[in-house]
Structure 1
Amino acid sequence: MSSPSGPGPLTGRVALVTGGAGGIGSAICETLAGAGAAVIVGYSGSEERAATLADRLPGSGHRALRVTVDDSGVLVAAAADVQALEGRLDILVNNAGITTPVPHADLEGLSDGWIDTILRVNVRGPFACVRAFAPLLRAHGSGLVVNISSVAAVTGLGSNVAYCASKAALDSLTRSLARALAPDIRVLSVSPGWVDGEYAARMPPELIAAQATLTPLGRIARPQEVGRAVLAAATHLTFTTGAVIPVDGGRPLG
């Protein structure tokens, strides 16, 4: 079993973050590791990047693991690996996701292939992860699943129509699983607006500036703020399940 990182509210616990090497994912990993958890950085196609992140996280006991969320065979193998090497899993963060920018009015531009891919990764993927890791999460009677959603689930504004639908479905999945897995596993969504990360960096600066203007708090989120919301779900919101925690600066009010 991996030795946990330094003293903190999550010392002795093991957390798995899918898509852990990305901008938001790495911030979540860093936050959980800083609170004492042994963090498994889940990756699909970026093993070197995930391993590098695991090596530089604060504390010890961290490692990278292939967790391809839309491949149930890989997930079953990953769960067996975690069981063998860690002996437990306390926190599963379903952070992996995919999208592509397509104007909502461009109905022909959003291909069937992209619709299927987005729903497969963003909806089926989190469900399949929960299904694979539920026995481990249930074992100690205090498991936690955090699904990384989006304000697009509420506003219907986002990179494309299918992406918005996928995040609305993810929030519905959160509520259904919270009911089904209680009391041994809590399930929550953390729902950011625009985040100052890798996806936003690829967008025109004027688009990001406009989003900041439309947000009552006057800026977009920092990745670390998403990480702190996940940490709060694990450490402070211990009587909360089936809820959606916004990290959007009040964007739906704009």
Structure 2
Amino acid sequence: MAPNDLSQSLTSLAAGLGVVVAFMGVGLAIAQHKKKLTVVDTMWGIGFVLVAAETALIASGGEGDPKLRWILLGMTALWGLRLSWHLHRRNAKLPEDPRYAELAAAEGRPFAQVALLRVFVPQGVAMWLVATPIMVGANNEDVVWWLVFVGLAVWALGNVFEGVGDAQLTKFKADPANEGTLMDRGLWRYTRHPNYFGDACVWAGIWLIAASSWAGLATVISPIAMTIFLTKVTGAALNEKGMRKSKPGYDEYVRRTSGFIPWKPKK
């Protein structure tokens, strides 16, 4: 990466941080007004879209390939807006997510402090870190196009798993006959978390598109961090803890079904 491209990437990273801080500040105010931490889930996808849009505008003044910055923006927008709309529809009429309710109750501190220190600051840091391939990749001047096509394919696979998995689960929950039963059909037959697997693929694909430069390669921390978040921190680990308590037969489902990467169920 040329010195000018590196300088432009650093500018994009700094500007992206400013967007994340401002956006999370707005979200914190909304959450405090509604006394509902689940607001941050709806904001997650939108925040990435705002970072990608700001990055595309800044990168337009540099030497980066213009096609690449708009590809990255389009990919981020398609993923982020769908995810935010899905989460908003799911959460809007529901009470606080039990995970957030348990967190707020366990802290023993004012709601605003819990929201800031345990939810919005960590989520903001994670958002900026995961978005680094967008902010750096948009400034790549020399593009390895076969790598871009591979990244698009991985990203598309991730969107299929995440979107179809979400749709299958939503349809399953909407049927009163499934009340209290376990979803183990469709993609959920091959992985306990098709949506999380899809999310990880989305960010692996975006990283591959940014990896045409050394600086882009360094943003591999993005898909690594996202996969850790999804499997060990805020995603599957917390989800399965609650499922074991509320869904009969979940331990058997765990024994026969892959935890993350889709695979043939065990007999």
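Given a value of -13000 for helix-only ellipticity at 222 nm (-39500 (n - 2.57) for each DSSP H run of 4 or more, over all residues; to 500), point me to the structure among 1, 2 it was derived from.
Working: 1: -13000; 2: -22500.
That value comes from structure 1.
Which structure, out of 1, 2, was relative contact order in percent (Cα under 8 Å, 6 or more apart) derived from, given a value of 22? Each step should come with its number before you reach the end.
On the way: 1: 18; 2: 22.
The read-out was computed on structure 2.
Rank structures 1, 2 by mean count of other Cβ atoms within 10 Å over residues 47-54 and report only the one at the top, that is, the highest. Kindly include the intermediate steps, with their values, before the conclusion.
Working: 1: 18.0; 2: 22.9.
Between 1, 2, the highest calculated value is found for 2.
From 1, 2, which structure was Kirkwood radius over Cα pairs in Å, for residues 31-86 alone = 12.3 calculated on?
Derived from the structure labelled 2.
Thinking of 1, 2, which structure, once mean count of other Cβ atoms within 10 Å over residues 15-22 is computed, gives back 28.5? Write out the running numbers ahead of the final one.
Working: 1: 28.5; 2: 17.4.
Answer by label: 1.
Taking Cα extents along the principal axes in Å from the coordinates of each of 1, 2, which one would give 58, 48, 26?
Working: 1: 51, 37, 35; 2: 58, 48, 26.
Comparing all candidates, it corresponds to 2.
No value in this document is a laboratory result; all are computed from the given coordinates. This is a predicted model, so every value here is computed, not measured. Cβ atoms are built from the backbone, for glycine too; each structure is taken alone.
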